[in-house]
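Take a look at these structures.
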Structure I
Amino acid sequence: MASLGIAVTGWEAISPLGIGARALSAPQLSAAVAAPPMHVDREHFPGDIHYRTADFDVAGILGAKGIRTMDRTTALAVSTSKLLHDKIAYQQFIPSERVGFVVGTSTGSIRSTSDFTRDSLVQERPFLVNPALFPNTVMNCAAGQCGIWFKARSVNATISGGRLSGLLAFKYALQMLRRRYADLLFTGSVEELCPQTAWAYRQLIHHERRRPAPLGEGCGMFALSRSADVVVGAGPAVAEILALQYGRYFQDLRTDPAAAPDGVRQCLAEALDQAGIGPEQIERCILCGAADIGNDELERQAVARMFGSDMPVHGSELLEQFGDTYSATFALNLGWLLARLGQSKEQGPRYGLLLTTSKDGHVGCLVVRVSGEAS
């Protein structure tokens with residue numbers, strides 16, 4: 001089968017590892033506990049959870065104008081997009097009517113929604129809230145602001161799918177590009193760290209639905225275009241997306257855990273078939289379910305059945321570096337994969353694979369090829 005023919009012409013990230021794509025190529029974090037971010041009062045965070053925070057200066061990246069009411073989720077998305085926007089030269093080749101954004105998220109900024117709702121309850125009158133803060137409560141605020149900041153007038157979409165949000169954002173973007181609704185799509189996913197998510201995370205750990213791990217935040221954004229159009233002005237491709245496979249491949253991990261690995265293996269096989277390559281050509285596998293109890297073992301079993309026990313698999317160490325970034329997991333892990341493949345000393349193209357699963361049977365797999373420096 002023919003590959004998807006979608007090129008990654010650039011990418012950037014803001015994460016606990018630092019600012020920009022090159023930060024993901026730096027040495028790994030130590031096991032030291034990071035302090036909660038300074039943008040909120042530290043006493044509001046649970047003290048028995050470790051944190052991985054994205055330390056970035058919004059005004060330093062975007063300037064002082066227009067950021068006064070910007071929440072953390074939007075700031076991460078717009079700032080990361082600004083880094084990418086400045087990195088690739090496309091404006092004189094691609095009109096703004098053909099440029100768009102696809103952003104994956106869980107719920108948008110849960111802190112903005114929570115604080116605005118609380119404000120309506122504690123004020124003397126419910127309507128005595130700050131109307132300038134209401135747009136932050138809408139799930140598509142980050143994608144909308146990205147479109148406004150960079151005058152991108154084509155597709156503007158927000159995809160909500162929990163930990164699969166990043167992969168689903170890519171799936172949507174690939175469809176838009178292949179159907180020629182856009183020529184260049186800034187695509188990625190974002191997650192903020194705030195007291196509300198920290199306390200919810202603590203409850204999930206307590207009820208054994210999540211593995212005890214640091215809690216993180218971040219955003220990864222990728223410039224996607226059709227491979228045939230790259231020479232038109234989006235810049236040289238740093239990678240190519242060969243396959244994206246997604247669907248429900250087993251019934252439920254909690255009720256039928258024995259059948260789940262074979263379902264995931266089927267997704268992997270279909271992705272490789274779509275990419276037109278064999279299992280032996282994959283250099284690295286990235287697992288996105290390390291934070292979820294059950295999903296980590298499921299993904300490891302499926303990869304071992306597909307590629308054998310010698311395949312380099314990365315999951316737990318990325319969870320320790322980034323923290324659990326939930327909806328941003330896929331995008332940050334993809335950036336880390338592209339950086340590592342780009343550093344390889346091997347001659348010729350290098351292939352990598354990302355796998356993400358949910359307990360209700362949904363499985364997603366992305367296969368990428370890197371030919372040169374990926375960062």
Structure II
Amino acid sequence: MKKIALSTLSLALLGAAGAAHAQSSVTLYGVIDTSLTYVHNASGNQHLWALGNSSGGDLAGTRWGIKGQEDLGNGLAAIFQLENGFDPSNGRNGQGNREFGRQAFVGLTSSQFGTVTLGRQYDPVVDLVQAITADNYFGSAFSTPGDVDNYDNSSRTNNAIKFQSISYAGLQFEAMYAFGGVAGSTGAGQTWSLAAAYNNGPLGLAAGYFHADNSNTLASGLRTGWNSTSDGTFDSNINNFYATAKSIGIARLAAQYTVGPFTMGASYSNAQYKPDGFSAFGSSEKFNVGQGFLNYQATPALLLGLGYTYTKSSGDTSATYHQASLGADYSLSKRTDVYLVGAYQHASGQTRDPVTGGVTNAQASIGSYGYNGTSSQELVALGLRHKF
């Protein structure tokens with residue numbers, strides 16, 4: 001009798017699930033992207049041949065995910081998204097070994113007002129500004145040295161509430177706040193961000209600001225690293241020493257214009273790592289970054305790109321980074337493409353050693369690949385990407 005009762009209950013649950021499914025849509029999707037990568041001066045004077053990159057340095061971070069929507073009537077719908085990042089060379093989870101480290105949120109969307117989502121998410125600057133930069137086309141080889149300004153989307157934010165407006169004739173804006181979750185200290189570890197974008201025809205404009213606070217130390221002495229609702233942007237020796245900062249503030253703006261087969265764009269960012277009494281450094285470290293790119297759609301299947309990035313640090317230390325990038329992406333089908341990207345970077349000046357804290361010569365480190373070289377570094381990646 002117990003088995004029959006359980007079977008009846010199971011059939012009832014399946015029937016209820018079927019009724020819900022008739023009003024809903026759930027999509028399984030993903031990207032697998034890996035490359036044969038060569039780095040000249042990957043660690044000091046040592047060179048490297050590798051398959052893929054666990055830090056997500058290819059054109060698109062490898063992932064799989066589930067997203068869904070349920071129509072609630074009157075233009076309102078419930079939505080959710082769960083997205084896992086992993087390394088295709090060994091199958092391991094990325095983003096600190098999280099099951100759904102890329103995204104995990106639930107929310108409501110209205111065709112009249114906009115969308116509210118709650119969970120682990122990208123910030124508004126990533127959503128609206130990154131979409132019109134070279135990183136959107138060719139990934140980390142075109143992004144900022146060490147990703148000091150989150151140009152390559154290194155950081156996600158936990159405990160976040162985000163609002164995204166509908167588009168008003170091409171104008172859209174977003175706002176986000178993430179709770180630190182510390183009783184008696186609401187601001188400890190909090191993150192907030194604002195951004196706006198205008199996209200109409202060939203022209204795209206976007207600007208935004210991102211601010212993240214580090215948690216206060218629980219004991220006497222200095223912080224040992226970054227502990228916030230946001231992941232932080234510590235991908236190389238360029239900024240690893242500043243993980244004890246009290247806060248990170250990043251202002252970014254970008255513009256893009258398309259004419260015929262050409263797409264050109266420029267962007268500027270100012271990233272500031274600010275200390276307090278618990279930080280391992282005493283003066284703010286500032287990174288000013290200027291970038292430009294030119295893409296050429298040579299054929300419907302072949303996209304070519306050229307990019308340049310200038311990065312200047314000042315404050316606690318002073319260093320200069322010049323990076324030139326080239327890319328080619330060829331579509332074999334709507335879901336599969338092959339690509340060849342390369343970059344050269346030269347570093348000069350001084351920065352902090354993340355281990356000793358002493359002042360040392362600046363090291364080149366292309367994009368967010370995370371390899372710390374000498375005063376110069378070259379990288380070439382031949383890759384295959386498949387979307388499903």
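Out of I, II, which structure matches 16 when relative contact order in percent (Cα under 8 Å, 6 or more apart) is calculated?
Considering all the candidates, the number was obtained from II.
Assign the value 3.5, calculated as distance in nm of label points 7 Å out along Cα→Cβ at positions 162 and 338, to the correct structure from I, II.
It was calculated from structure II.
Out of I, II, which one gives 18.5 for mean count of other Cβ atoms within 10 Å over residues 66-73 as computed from the coordinates?
Source structure for this number: I.
Work out the source of -10000 here, i.e. which of I, II gives that when helix-only ellipticity at 222 nm (-39500 (n - 2.57) for each DSSP H run of 4 or more, over all residues; to 500) is computed.
I
Of structures I, II, which gives 1.05 when Cα Rg over 2.2 N^0.38 Å is computed from the coordinates?
II
So if we calculate distance in nm of label points 7 Å out along Cα→Cβ at positions 42 and 74 for every structure here (I, II), which label has the highest result?
For this comparison of distance in nm of label points 7 Å out along Cα→Cβ at positions 42 and 74, the top structure is II.
Identify which of structures I, II gives the largest calculated value of FRET efficiency 1/(1 + (r/R0)^6) of positions 130 and 354 (r between Cβ atoms, R0 = 41 Å, to 0.05).
The structure with the largest value is II.
Looking at structures I, II, which one was percent of Cα pairs over 24 Å apart, for residues 82-249 alone calculated from, given that it came out as 40? Intermediate results must be reported in sequence, preceding the final value.
Details: I: 46; II: 40.
Answer by label: II.
Every read-out reported here was derived from the displayed coordinates using simple, explicitly stated rules and does not represent laboratory data. Quick caveat, the model's predicted, so the values are computed rather than measured. Cβ atoms are built from the backbone, for glycine too; each structure is taken alone.
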